[in-house]
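What follows is a set of structures to go through.
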Structure P
Amino acid sequence: MPIKRGEIYWVKARDLDIAGSEQQKSRPYVIVSRSQINNLGKNVVGVPLSTKLHKACSHRLLIQVQHMVLNPVCPRKLQDSVALTDHIRVLDADRLEQPLMGTLSNTAIGGLELALSFLLNIP
């Protein structure tokens, strides 16, 4: 099944190589790599989401649940979250738990693009 930019998947942290202050909990990730590139190989690029809303700042985007479209067949719930853009990482597509949790609205995707541009100093 094609993986699209803006989709939200659950990723289990126990499967990740984690060190130091990297995200150590299983959590949802938003896919930020281009849909066309996601389906060329087995890797995608994702940004983890946190429900600790106090983490929002200039480069960490608050995404309210109304900007997420829940997949009705997914048993996991979506809630207001902060996109931890400074914890962006490459994920093997096999790490993405099925079914997908949902997708971001176009507005939220645009905000995430701006947050990543700010983080990476891309004018």
Structure Q
Amino acid sequence: MKYSPEDYAKAFSEIIAATADAKKEDMFKRFIAVIQKNGDGMRLKKILQVVRAVLVRQQGGRVVKLETARPMAEKALAELREKFTAKDYVEAVENSLLIAGVRVTVNGEEELDNTLSRKLKRLFK
């Protein structure tokens, strides 16, 4: 790895801020090409996650990850997304390691873990 995901995210956010709307798609394609050229293509998913988080935070939003044991119904997911602002990026993820419940992570730092797995671990400590 030539550069960290945070370095890529910082560089991309500065480029996007200085680019006209019409050329942003082209800049994104060039950004992906630079990542590939630097040999960091294997880490592309992580790099793009960090880029998304940086861009969302710059706009005053939060990155929210909702983990559930099973896929959520569209209606329930829509109701949950209404609890957040339009600037927030809300991602629903199915985590088969969870037995039941939900885990909400905000900006990768704050976590509300209301899962059965956590409750069982606390019970049998």
Structure R
Amino acid sequence: MVDKENVTIYHNARCSKSRQALSFLDELQGTYEIVEYLKSPPTLEELKEIIRKLGIRPEQLVRKSEAEFKANYAGKVLSDKQWLAALMRFPQLIERPIVVRGERAVIARPTERIMELD
């Protein structure tokens, strides 16, 4: 990955897929910024921008295996605005890792999806 544009990874250190994405970025020898989104959650505007760059709807960013999802949202039909509110309230529901470069972003599952940003 070239250094023409900064790369940002939204990272959860407890997630093996997220750690794999960091290792992959290290192997590419590019520069990147790490955002530990559970410690520093994105603002609503940042979250909207990430979703726009991913080209998905807010619900597609939700980790449906999380306890908060099962307890609060399973089986419910919510609007995009309501899903955004849920992601803001429970940032652990945000799918990971997200890698952003310029105007594009990917959910790096599998890790090789990062190459789609070149």
Identify which of structures P, Q, R gives the largest calculated value of distance in nm of label points 7 Å out along Cα→Cβ at positions 25 and 105. Q
Computing helix-only ellipticity at 222 nm (-39500 (n - 2.57) for each DSSP H run of 4 or more, over all residues; to 500) gives -10000 for which of P, Q, R? R
If relative contact order in percent (Cα under 8 Å, 6 or more apart) is calculated for P, Q, R, the one returning 30 is structure P
Quick check: 19 is what I get for percent of Cα pairs over 24 Å apart, calculated from one of P, Q, R. Which structure matches? P
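Laboratory data are not the source of any read-out in this text; all were calculated from the coordinates shown. Bear in mind the structure is a predicted one, so any value in this text is a computation, not a measurement. Cβ atoms are built from the backbone, for glycine too; each structure is taken alone.
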